[in-house]
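Below are structures written as structure tokens.
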Structure I
Amino acid sequence: MPTSTAAPADPPATGYRSLLRNREFAGLYAGFTLTVAASTLSGFALGTLVDHQTASPFLTAVSMYGATFATVLGALTLMSVADGSRPRRTLVILQCAALVGVAAQAVPGLPLAVRFALLLALGFFQSLGAGTRMGLIAEVVPAAAYALARSLMNITAGGTAVFGYAVGAALLRRLSPREVFVIAAVLTGLGLAVIAATVRERSIRPSRRPGLRQTWTTNTELFSRKGPRALLLNLWVPGGLIVGCEALFISYAPAHAGVLLAAASAGMLLGDLAVGRLLTAAQRHRCVFALRLLLAAPYLLFGFHPPAPVLTAAVFVSGAGFAATLPLQERLLALTPDPVRGQVQGVESAGRMTWQGIGAAIGGGVAQYLTPGAAIAALAALSLAVTLASRACEPAGAAGLRPPPARP
């Protein structure tokens, strides 16, 4: 199947409300929102439980964010299930697995080793679910509305996570972690019900046999192409290093860390809203490089220790740079043939989440030898260097992936 390398056409004069009038997209969106809310609550409850039982900052951090490392396992093994001939059934099964995993955390007296094993399993299933969901979204909305749909998903994910942590903190003042796990399981179950009721099977998909071999075949094809490889590099590494900067806020300024984190989230939400909703496709593609520079450059100020209000403004401005993911994802979609859209989108999502964990680990390691401010500035400089170096590796007319053969 041929692929196009041209920038997508400008979207019609439409908005989020018109997207949500699409029943299937509304179902995928609602299921996604409930899943993010459940994941946020269960992660916060697990972190609180581990902190109470171990008093270990490392184990507490791993319990809250360790699932991101498991997403790479899905990308390397079974991500091809995202493009199977029965994507609705696949998504429902994965949602059922997530429900079982979250509900199991509510079992009283569960050993920590079992809880961490469940955490990794959930990360694995969530990565496959993300690939399947993104593949379906690329089918249920017009190509010109894809960036708008991803913008809405990004805004919702960020807002739901912030709101979920606030609600989780309030709930844990009155409820036990086990009871919060029960609430998370209920939210996961509601997400399952919404998906089952609204999403239809995509009978137009070719018959393929998903599995380890198919996953590796598509991944090898993906990383062997210069264009997609450069796009993935820019989607993963610069942003992951900036997340490493954010992970050092507490070490840098404990009294202002909450304000800095809130400023970063607010900037990200505003950037996604402006770039996804207000700019045309052509405008998005013209500003993508500037957004990638904007993402990292303000963090260089941390090396000079300016006043807290200056740093807060810099972090807010930098957050808008995360909106560069929208035009980069559009480019990746344009280079991807229909039969492997779900897998490629899943690999992109899993790699981005994994690099967020890697960035936090790198930031913590560097801060062991430098001051937190110097470590933040060093990570920002490295992020800028990756962006500048990778631009030369991103030709305007990059070849796309070859579609895999259908199973006879």
Structure II
Amino acid sequence: MKSLVPVAEAQARLLGAAKPVTATETVALAEADQRVLGRDVQALLTQPPFNASAMDGYALRAVDAPQIGSILTVIGTAAAGHAFSGRVGEGQAVRIFTGAPVPEGADAVLIQEDAEVLEGGNIRTNFEVMVGRHIRPCGQDFAQGESALKAGTELTFANITLAAAMNHAELTVYRKPVVAILATGDELVQPGGTPNPAQIIASNTFGVAALARKAGADILDLGIVPDNDALIQAAINKAVAAKADILVTLGGASVGDHDLVQAALKSQGMTLDFWRIAMRPGKPLMVGSIGETQVLGLPGNPVASLVCSLLFLEPLIRKLAHRQPLSRETTAKTATPLKANDIRQDYLRARIIGHENGIPIVEAFTKQDSSMMKIMAQSDCLIVRAPFAPELDVGGECVVVVLK
């Protein structure tokens, strides 16, 4: 029997063959969150476009206030969006508000708390005045033509704010990878349906799709296809024709009499890279390709499909989408003893019950059957047990994959 592929090797082979998408598209600024820039973004203007006041106060010439107690005459007002049209001359000041252009002739701002208002439209300085104080110089943030955002940047709220300030209503981003999801099996019924006594409700598609969207993908849902070779091949052909970047199949990838997916994929030209992973849950994982479409055959078991999605599908999508790898692994301490492991790498569902010096304390669930979705939903992490890991006592260090 062909040996099982170790998890780390499987991940390396899958990601090593992955090529990030090159096509770009233009999206509105409001739709750009978490997208990745496909080209540099140059400022369409200078910010600030003029010397601007950073505070409410008085714009004046520093030379006219050589010491505290200097008296100046207020000759006008400058507010944000409303510049003072004149010039500040000797012994003069202009009442100014935050964001307003500093009037010609002025080279300092005295904040209002440091100015005493006198009768007759004059002020007295109660603090020293220095050239440039409380003035934001023209172009302090960025200059017109400056590439302030580079291609490959994953857009966050701060990046989007910058793009808006640079006067961009739209941005060029890499298109999202398309993930086609195909569930197979006579036993499956869509949620909301009425299963017969031998059927179950299909759940995998929705969890896998949610994870894929969060990783940065668009979803092509191919629905549920019964155990019929022609129908399965037709669905596979639909994904390839749609130029899906990834085809995810759910179930049917083994070699039993009713497991038709692998054979159907090969009939459609799939090159099988590897199949069967040294992990629990998730042993039947399959990886291959049909032309430019990467194929990821996930187990039909609900928990196994989600664990495999976290370990293989999420990093694959993020690479295709030009997003940085997401590190989910951290060190923890076990609150319960863990038995010695066998040849397969184990992923035990667990919850975090506390912390010790910043290190999570984790408790594995007693039941680990891979069909039990309730336990998966209650889990905060997966405890990783390497092949042939020895027994681990309470308080022992372990690696966990954080889920939430």
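The numbers here are math on the coordinates, done by the rules we state, and not lab data. Predicted model only: the values in this text are computed from it and were never measured. Cβ atoms are built from the backbone, for glycine too; each structure is taken alone.
In terms of Cα Rg over 2.2 N^0.38 Å, which of structures I, II is highest? Walk me through the numbers before you get to the answer.
Values: I: 0.95; II: 1.46.
Largest value of Cα Rg over 2.2 N^0.38 Å: II.
So mean count of other Cβ atoms within 10 Å over residues 296-303, computed for just one structure, reads 23.9; which one of I, II is that? Working shown, then result.
Numbers: I: 21.4; II: 23.9.
Source structure: II.
For which of I, II does helix-only ellipticity at 222 nm (-39500 (n - 2.57) for each DSSP H run of 4 or more, over all residues; to 500), calculated from the coordinates, equal -5000?
That value comes from structure II.
Please compute FRET efficiency 1/(1 + (r/R0)^6) of positions 144 and 168 (r between Cβ atoms, R0 = 41 Å, to 0.05) for structures I, II and give me the label with the greatest value. Show your work: numbers first, answer last.
Numbers: I: 0.65; II: 1.00.
Comparing I, II, the top value of FRET efficiency 1/(1 + (r/R0)^6) of positions 144 and 168 (r between Cβ atoms, R0 = 41 Å, to 0.05) belongs to II.
For which of the structures I, II does the calculation of volume of the Cα convex hull per residue in Å³, for residues 120-351 alone return 154?
Values: I: 154; II: 281.
Traced to structure I.
Out of I, II, which structure matches 30 when relative contact order in percent (Cα under 8 Å, 6 or more apart) is calculated?
Numbers: I: 30; II: 16.
Structure of origin is I.
0.40 is what came out when FRET efficiency 1/(1 + (r/R0)^6) of positions 104 and 136 (r between Cβ atoms, R0 = 25 Å, to 0.05) was calculated for one structure; which of I, II is it? All intermediate terms of the calculation are to be shown ahead of the outcome.
On the way: I: 0.40; II: 0.95.
Label of the originating structure: I.
Once FRET efficiency 1/(1 + (r/R0)^6) of positions 176 and 344 (r between Cβ atoms, R0 = 41 Å, to 0.05) is calculated for every structure in I, II, which label goes with the largest value?
Values: I: 0.50; II: 0.75.
Largest one: structure II.
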